[in-house]
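What follows draws every value from the coordinates through simple rules; no lab data is involved. No experiment lies behind these values; they were computed from the predicted model shown. Cβ atoms are built from the backbone, for glycine too; each structure is taken alone.
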Structure P
Amino acid sequence: MAVAPAKEQFAALTGLRGFAALWVVSLHFIDVSHVLLPASRQLDWFVGAGSNAVPLFFVLSGFILLHTYRDQFEFFSWRKYFGFLGLRLARIYPAYLAALMAMGALVIAAVIAGSPYNRESYPPKWLLPEVLMLHCWVKLPPHYFGWNFPDWSVSAEWFAYLFIFPLAVALLKKTDGRGKWLPLVLGLGFCVVEPAIRTEWKLPTVSLLFLAGAWLWDYRRQHLQAGRKIPPQLDTIGFLLLLAVLWLGAGVGRFFTDAGVLLSVALLILGLSGANGVLSRMLAGQVCVFLGEISYSIYLVHGVVLRLVKIILPASKFAMAALPLRSAVLAADFAGVMVAAVLLYYLVEHPARIWLRRRFAAGQM
């Protein structure tokens, strides 16, 4: 029996996930940073734009999932589709549920300790839909994202797995052979259009970003099949463009900033997939790849740690302390995120994923 060739691995894109997760964490800890290290405000042009890491995740998700699973869906079958969903559920749900349970336990502990319970931040009616990863499928109240606030994006990602992935595969089949530039034009076009339709209801945005990632992957596939290479240093160009757009953001307006960020992200992902630039080599290093491996746990658990930090280590208590102490408190906050993420990854995410995949594979035999 012939053995299928191993899929190309993108170590630099794994490292990019780690960078993106830390970017989000830095954004959500920005108020703490401002109190403990007021000079950190000089980096607000970058740290304050950390919300852009989430669209980066969605574009990257579309790119990676098409790379991993596209060949399996040359001919659609429900068995393959449900197999795909089973693998994705094993990937995202155990850590998701564990982090949500940790946040619930923290809220219950605060109530028992006599802290006031904010029903607007933790509405009981949204808890079950959040457990089922469905709460983002409707228009949520303004400024509400979930009990564990990073969860909204996982709910949206689950929607993309269910509906946008098969749609992307079908659309790519329809456009296959119509020119290698069409996928690139469509992918970059979605990056430009997305800011214009961005609303509080996240699913249209997520759908376009996922499709953009899928078409970027298809452009790369056709480009390489034609015997061409990814332009060298495209990753560095994309990253420098991202920094320039963020730096000039206030001067060019919100729409052009958002569109410019997404175009930069698209170039960055394409460049990193070529693995021939300086940035690619940096992100493919062991430390960056490890951060990428635990990035999902970092993303899920940092909200819990942030809530805990505000209770047991409030930044205001150290606002007038000496610089070394303030720096140590901030370092301890981020260390807490990393320790919690490592524990979540090694105690829940990784072993549960392996166990569920084995169980699922046994059920498919």
Structure Q
Amino acid sequence: MKTRAAILVELNKPLIIDEIEIPPLQYGQVLVKVIVSGICGSQIGEIDGVKGYDKFLPHLLGHEGSGIVVETGQGVTNVKKDDHVVLHWMKGDGINSPTPKYKWGNRIVNAGWVTTFNEFAVVSENRITKISEDVDFEVASLFGCALTTGFGTINNNAKLKIGESIVVYGSGGTGLSVILGASLVSANPIIAVDISENKLEMAERFGATHWINSKQKSVKEEILKIIGKQGVDVAIDTTGNVKVIEQSYEITSARGRTILLGVPRKGENINIYSLPLHFEKILTGTHGGESEPAYDIPRYIEIFEAKKNNLKDMITARFGLDEINTAIDEFRNGKIAGRCVVKMSPK
């Protein structure tokens, strides 16, 4: 059996869309028909080589999506054929299987435990979580990374409390999820910072009480006007820009928490005054919000179904697999406010 896929062959080059051969399922593996895939900043980083040399080329990409189970390998018990699932990069319940290797002519195409830039994907059992068939596939894809990372960062890393202040640098899909999570725990104020007016408008819709365009105003001055000289309780950076990270640390209070979602390019280092870290100030990175997909995803879906929140509003751009390079370019250039998804297969 073959599948169409977007393959990363060379760093800083467009993905190649072609057919590859799906390998037989091994113990703990699941074959999923991918319906919708999100595009995350992590994929842009992989394509752009932000971590340096990539020894796994050529390989597949994508780590958040939704789909339907086609077949299960030996040992798989959490899902069965025809189940609807969220595909996620954080470990969930089940077997951590071997990673698949696809054939592309005479070449081998590597893949991780989950990929979503392919119409059919061999994934590890612990990288998918079953969901109700009533959940919209586009909305379901958001739970593969953006929402679980954003909410987990609020709950598990920042431990944001009712009435605490927060500033979020970057209002892309993950930033919006952080802002939405902050609003759900009644943080105040919730300050969004970005260079795009469209993204700041989205931030307001998802819970930001204040917003600052860093191209037009001094972010530090504006934040201190809103908060006061004591600084904010929590600052979260989604950009990976070292200057932004330094500022986010600087404007937190003496017992404030700075959480890093964005990752700087290899070789780019931050410069901070570290003495406050010996007392109550905190600077730390998050690993996907330390989320537990099998526990978190059903819980999050339930709350949004109960509250009738239209999470689909977070999705503002839709592309087909053949348009994925255009989608990546528009995402990279900041033309897309909200989340961008790729319709991999019809339902």
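Tabulated data
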{"read-out": "Structures P, Q, by relative contact order in percent (Cα under 8 Å, 6 or more apart): label with the highest value", "value": "P"}
{"read-out": "For FRET efficiency 1/(1 + (r/R0)^6) of positions 79 and 223 (r between Cβ atoms, R0 = 35 Å, to 0.05) computed as 0.65, the structure of P, Q it came from", "value": "P"}
{"read-out": "Structure responsible for 2.3, with distance in nm of label points 7 Å out along Cα→Cβ at positions 135 and 287 calculated and labels P, Q on offer", "value": "Q"}
{"read-out": "If distance in nm of label points 7 Å out along Cα→Cβ at positions 143 and 255 is computed and equals 3.6, the structure in P, Q", "value": "Q"}
{"read-out": "Which of P, Q leads on mean count of other Cβ atoms within 10 Å over residues 87-94, largest value", "value": "Q"}
{"read-out": "Value 62, 43, 37, calculated as Cα extents along the principal axes in Å, assigned to which of P, Q", "value": "Q"}
{"read-out": "Structure (P, Q) behind the derived value -22500 of helix-only ellipticity at 222 nm (-39500 (n - 2.57) for each DSSP H run of 4 or more, over all residues; to 500)", "value": "P"}
{"read-out": "Which of P, Q leads on Kirkwood radius over Cα pairs in Å, for residues 95-302 alone, largest value", "value": "P"}
{"read-out": "Highest-scoring label, criterion being distance in nm of label points 7 Å out along Cα→Cβ at positions 215 and 231, among P, Q", "value": "Q"}
